[in-house]
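Right after this note come the structures.
Nothing in this text is a laboratory measurement; each read-out follows from the coordinates by a stated rule. Please read these numbers as outputs of a predicted model, since none were measured by experiment. Cβ atoms are built from the backbone, for glycine too; each structure is taken alone.
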Structure I
Amino acid sequence: MRSTLIRIAATSLVQFLAVTASLGQYQFVRTTNFFPVADATIRSDAPDNNFGGAPFVMAGVINAGAGLSRGLIRFDLSGLPTNATVSNATLTVVGVNLAVQDYFRLSRVLTDWSEADVTWDSPSLFSRWYAPGGQIGADFFGSYSSSSLVSAPGTNQFTDNPPHPGAGLVYDTQLWISQPTQNYGWILQALNEGPNGSLVELGSGEDPGNQPVLTVGYTLPFTPPVLTLVSSGGGQFCFSINIEPYHGYGIQRCSDLSRTNWVNLLTLDPPPYPQEYQLCFPMTTNNMFYRIGYF
């Protein structure tokens, strides 16, 4: 008999969630780090050579204008929920080998490429860039997604600072979450690709201690609390509720759904992170109904 009453109570909890529900203003920002799934250097002085297996990615001017290099890097974001809203994105890179201090930029790539086959002339086998090394506006977006002063050796960050609303690290990662087939990563270039430009070497995915890290902060739609019966026995029953930051919660009880005499049992402050919260109450011989509201 008691288990039946508990089941009725649990059902009533779900049905009465909307009685005191109201969505809060803020959302919890989750953060995930990603490591490259593909990276490579393309060089004009070696237009048919592939450098996808190198422990570093190059970008900039080679030997005072004797050649030009650009780097390619891609991350797999399929681990993020498709309903995620990106709030911030940062790419951390480590300069290795060469001493340099100059500006470099990232632009969203528009052409698919293969780490094992990409060269200055070709993004993959049996295909060609629109122009050797990639053509702006065709092989990569016409406006950069981020630019940064890179100092090497040392750790550097590219943040979301685009000059165009259709680009940016946040814009790009959001696009790749919603349209993963368009995720061709970024191309890294020296801001000055003239004869007086600089050359940088950054640790690649083949150098685990210095590999690039893409940090993505994102939010998810608020999930109203749902009560789930966990256990019953020993004179009590327990249920759990999902709670999220920036929302407080109130648990109430009554003995008759036809009345309005709900009794406040517990108020929960906003938690620091999303979690399951377990509650236990004593069994009674009378019907008891429980509900939760959030604010």
Structure II
Amino acid sequence: MLKITLLSIISIFACIALPAKGNAGETCGCDISPEVVQEYDQGLMNVEVFDALQRHAPWGTPADIKFDAGTRPLYQRHWITVYDADLCMPVWVIYRLRAQDLATSRRRTRCFRPDIRISKNASTTGCLSYRGSGFDRGHMVPSADMTRSEQAMINSYVFSNIAPQFPNFNRGIWRALEAHVRKLAREHKKVFVMTGAIFDQNKDGVRDADADAVRAKSRQGAPRAAIASHFYKVVVVQKEKHMQVTAWLLPHTNDPAITLAQAKVPLTRIETLAGLDIFPLLSAEVANVLVR
């Protein structure tokens, strides 16, 4: 069922805005010149929304079952993000990943920085939001999925693509899952990937209220990003006559006692925890087949 409202239409076009004053220029761990950063930031602005939707979300972008006015979509050439201003972090990303996108071997090139499309206010995370927090700056879209160009890789380091992750989680099972997704992309030539955060600290099986979110520490009063209870990935392989969907749900702890095989779950479980209809444009009949 197509879910389009006046608010959703407004939110699509609201994301195409002029750079926010005060955000440009702040970087941390940056391997390129300020002039190149400015050029790549402009690349974030010049995106055809409907082209991005067609490329990365052929079954529709996940629909928030309970509309959250604090979220906004951000469209890049290489992925789509929904950023939650109340949680100060992205809640999900979705993108197409092809074998040809991974064909180029590229040295990791970084430039952590605020997203110029998000106004500088209490919801905009930056370098001081993570410095001394005890958390890694975890990618929702991995930089290793963006080796196709320097610009694509550099733009994966905007803070609208970053979530606080426990170091052992980020460098262990999360990295292994990211590598597994790239393996699937090479094997099947093309996959669609959705990555997201879950907030269920009270373990009642439904998404917590944003006001109840646990926050990471920050310095000098910088915005404090919410700490997810779980992270997930959904990978779709479109075959000739059907779609193959695999979903993983990982508890976000510094020592997750789970294997990737054990982390596989029905898609419906993620939808319930995240409060999302992940494939809103699919018919009910097709969706039921996917989650059996």
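From which structure (I, II) was P(r) over Cα pairs in 10 Å bins from 0, in percent calculated, if the value obtained is 6, 30, 39, 22, 3, 0? Corresponding structure: II.
The greatest value of FRET efficiency 1/(1 + (r/R0)^6) of positions 148 and 172 (r between Cβ atoms, R0 = 30 Å, to 0.05) among structures I, II is that of I. In this comparison of I, II, the computed figure 0.05 for FRET efficiency 1/(1 + (r/R0)^6) of positions 28 and 52 (r between Cβ atoms, R0 = 25 Å, to 0.05) is attributed to I.
Assuming -2500 is helix-only ellipticity at 222 nm (-39500 (n - 2.57) for each DSSP H run of 4 or more, over all residues; to 500) as calculated from a single structure, say which of I, II it is. It traces back to I.
State the single structure among I, II that was used to calculate FRET efficiency 1/(1 + (r/R0)^6) of positions 60 and 164 (r between Cβ atoms, R0 = 25 Å, to 0.05), giving 0.65. That value comes from structure I. So if we calculate relative contact order in percent (Cα under 8 Å, 6 or more apart) for every structure here (I, II), which label has the highest result? Largest calculated value belongs to I.
For distance in nm of label points 7 Å out along Cα→Cβ at positions 132 and 252, which of the structures I, II scores highest? That would be structure I.
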